[in-house]
Structure 1
């Protein structure tokens with residue numbers, strides 16, 4: 001991820017505010033795509049606004065791999081997961097600015113989420129390739145960008161995703177974000 005565009009770790013507390021659920025509720029957004037026992041990837045998880053609900057939805061038979069380049073974000077997520085009894089379902093991983101470091105998850109992930117992250121990556125094509133590699137055939141990739149990303153830039157990102165073998169199932173706006181639901185061929 002680009003260091004000069006990196007969301008500050010201390011602002012992560014704003015991302016986990018319960019008030020945020022008024023505009024984007026993770027369980028509502030993800031309910032049609034997550035089943036118990038799934039293996040999930042939250043790329044750019046921050047403090048776990050999506051990770052915690054994902055773990056609750058996949059349950060004790062599933063796993064949520066939470067990847068972020070900022071150790072301080074992951075530390076807060078680990079504490080939040082422990083408090084909710086989800087430590088056995090959530091695995092945190094500190095990634096690099098040039099790699100998600102998920103090679104061991106090749107073709108294992110049922111659903112990957114990158115919420116307001118793609119625009120921060122140093123190499124969007126490499127990031128997308130890593131997501132694609134981690135997903136099993138038929139896996140779902142949900143990505144979103146905040147309103148500060150232009151419609152043209154979002155379309156460019158979506159085209160990159162489609163160019164590596166994804167089809168777009170839905171595209172919509174919610175909570176000041178543009179969201180695309182895609183499926184790996």
Structure 2
């Protein structure tokens with residue numbers, strides 16, 4: 001997981017999955033309602049990353065990024081979960097490199113489940129309803145859960161100072177980093 005040029009020492013204990021939210025509002029008129037829909041988007045969403053604790057160095061490195069007060073690239077470097085229908089000439093096999101028929105993006109299968117695969121080494125964003133294939137195997141995606149690089153701004157960064165024992169000296173506990181999604185990177 002990277003934030004700007006900094007690679008986090010370890011991933012958060014809890015974090016908000018970057019999933020698009022539907023943006024909709026309405027206004028009641030005299031005889032009906034006017035609905036305004038901007039579709040699903042990540043822009044403006046807050047992502048919360050939480051650690052039970054982190055080292056003093058990691059905390060200080062992230063504090064430098066916060067102080068810079070500038071847009072950063074957030075790259076979760078995560079796996080994608082691809083739910084699919086029937087596999088033609090299946091089943092999928094760990095190690096297959098699937099390609100999206102519409103997006104053209106690829107990823108290597110690291111896990112095969114019932115009705116889904118998990119891919120890593122992804123070079124782009126897979127799309128719902130696109131066909132994926134490898135060799136003679138293919139299937140259509142019914143859902144995609146994938147984190148991909150985003151442009152973000154740090155909204156807040158806090159943590160409590162620990163220091164009861166020599167091991168804990170300087171480490172931070174209950175650390176929370178809040179990022180605002182500005183767009184795709």
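A value of 19 for relative contact order in percent (Cα under 8 Å, 6 or more apart), calculated from one of 1, 2, originates in structure 1. Sorting 1, 2 by FRET efficiency 1/(1 + (r/R0)^6) of positions 28 and 124 (r between Cβ atoms, R0 = 25 Å, to 0.05) from high to low puts 1 first, with the largest value. Computing helix-only ellipticity at 222 nm (-39500 (n - 2.57) for each DSSP H run of 4 or more, over all residues; to 500) across structures 1, 2 gives -8000 for structure 1. When log10 I(q)/I(0) by the Debye sum over Cα atoms at q = 0.10, 0.13 Å⁻¹ is computed across structures 1, 2, the figure -0.55, -0.80 traces back to 2.
When distance in nm of label points 7 Å out along Cα→Cβ at positions 76 and 156 is computed for each of 1, 2, the one that comes out at 3.0 is 1. As an exercise: mean count of other Cβ atoms within 10 Å over residues 36-43, calculated from one structure in 1, 2, equals 21.5. Which structure is it? Clearly, the read-out refers to 1.
Calculating FRET efficiency 1/(1 + (r/R0)^6) of positions 20 and 132 (r between Cβ atoms, R0 = 30 Å, to 0.05) for structures 1, 2 picks out 2 as the one with the greatest value.
A short reminder: the numbers here are calculations on the coordinates, not readings from a lab. As the structure is a prediction and not an experimental result, all values here were calculated from the model. Cβ atoms are built from the backbone, for glycine too; each structure is taken alone.
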